[in-house]
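Next up: the structures, one after another.
Please treat every number below as a calculation from the coordinates, not as lab data. Since the structure is predicted, the reported quantities are computational estimates derived from the model, not experimental observations. Cβ atoms are built from the backbone, for glycine too; each structure is taken alone.
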Structure I
Amino acid sequence: MDSIEYLRRQFTYNAWANREVLAALERAAASSMAQPWKLLGHILAAERLWLERLEQRPQSVSPWEDLTPEKCAAEIADMAERWNAYLAQLAATALSQRVQYKNSRGEQWENEPQDVLNHVVLHSAYHRGQIASSMRANGATPAMTDFIHAVRQGFIK
């Protein structure tokens, strides 16, 4: 499997896991649980910010967006489509060509796209774990978002 195909699988997993978290929050009627929703909004905003940085576009959102469940669903779908489009046009040689960007604090940085893409998936998984912990602490059942579960169930090919 080449690097681009590997990344496509990772972002397919990421979108699936985000949808699973949203569904679990909705099933749990978790509207009274502010922290999981705040974290999901952060996951989605961070994904958008990182894609904008890779595409050399200006920052369009805050890293901590407060999103309604409907907005989360729309954002999950939009980001999945945008990541697919980005990865479809990405050449393997571009994975190591450094990209300059400013972070949310206005600091200038430079990284390889392959490292940014890895960060996006790991960052999202980290915060999905926090969502699961918060849901459990509030007596709700979180989504099963393990990568291997997604593969075993045929959600990831």
Structure II
Amino acid sequence: MDIYQCSKEDFDQILDDLADFWKSERTRHLHIPILIYEFGNSAFVIKEGDKVIAYLFGMLSQTESAAYVHLVAVRRTYQGRGLGRQLYSHFIEYAQKHGCNEIKVITKPVNKSSIAFHQQIGMQTVGSSESNKVPVITDYGGPGEDRVVFRMKI
């Protein structure tokens, strides 16, 4: 399947169908328009016809030679087909072309599916504390908000 830059129409469709990607609206606050208006060159979708079936919103760090994946999701009925991996491969290629040598991802310690997926694609956790049997960086998300931080050299 082909990968495209995310358009405003694609973004709106994602918002309308958020529960089909995430099983709920719990991530709505993370889907901000700046992701396509200011970082649209690193926002990608996979479509079937006009229907967005998977997406990845990323950005390039301004302080290090890393690229950051903010959100990646696949519609529930399309999961298990390698679409998330395909988006990651595309984003890694994009990041390398822009001088990045590392990919970084952050998630909550309770997000077991995200943790499992990122471990499966070869990302390594960093952190000196543990939460839910996973290394975390204490207070990374603010006071009392530990996060699992993944890194991978590319």
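Quick notes on this one:
- Origin of the value 3.3, where distance in nm of label points 7 Å out along Cα→Cβ at positions 29 and 53 was derived from one of I, II: II
- Structure (I, II) behind the derived value -7500 of helix-only ellipticity at 222 nm (-39500 (n - 2.57) for each DSSP H run of 4 or more, over all residues; to 500): II
- Top of I, II by relative contact order in percent (Cα under 8 Å, 6 or more apart), largest first: I
- Highest-scoring label, criterion being distance in nm of label points 7 Å out along Cα→Cβ at positions 21 and 117, among I, II: I
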